[in-house]
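Asks: What follows is a set of structures to go through.
What follows is calculated from the coordinates using simple rules that are stated; it is not laboratory data. On a predicted model such as this, the values are computed, not experimentally measured, just so you know.
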Structure P
Amino acid sequence: VEHWNEEAGSLWMQRILSVYSRAVWLNPVKEDWWGHTQSVDMIRRLMGGRMFPLTLDGLDRATRELVR
């Protein structure tokens, strides 16, 4: 439920993904903490699992995903 917006953030994400279907999400939160945050899980599901940590390794993995 969005309290301050007329439309949910997930709707905006779906719009972005309808144009950029191969997009990835670079998450600045430590990967060890991802399982403890509901919003991180929501984004991961919206992105179809294409979430990577904002680290050198994560950037490498995200780049590999984008060129697949």
Structure Q
Amino acid sequence: MADTVTITLPGRVKSILETITEQEGIPVDELINAAIEEYLFFRQLRLLRQRMIAKAQAQGIYSEEDIFDQIS
């Protein structure tokens, strides 16, 4: 079951949103859901990347050359 969330959009954003959904023939909520899912995916990816960078740096890995040296 889906929950309902109410948001306020600036007029310019709402206008662009309506134009895009009309051009693509999709409902507004479908585009908004896709945009939020994409944002959440890339946010998780950024957080994972930050954690992995910290772990690599703790092992003295700072560049691709460092990685190459470790596996060679």
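Asks: Of structures P, Q, which gives -14000 when helix-only ellipticity at 222 nm (-39500 (n - 2.57) for each DSSP H run of 4 or more, over all residues; to 500) is computed from the coordinates?
Replies: P
Asks: Once percent of Cα pairs over 14 Å apart, for residues 10-49 alone is calculated for all of P, Q, which comes out largest?
Replies: Q
Asks: If P(r) over Cα pairs in 5 Å bins from 0, in percent comes out at 3, 16, 24, 23, 19, 9, 4, 1 when worked out from the coordinates, which of P, Q was used?
Replies: The structure behind it is P.
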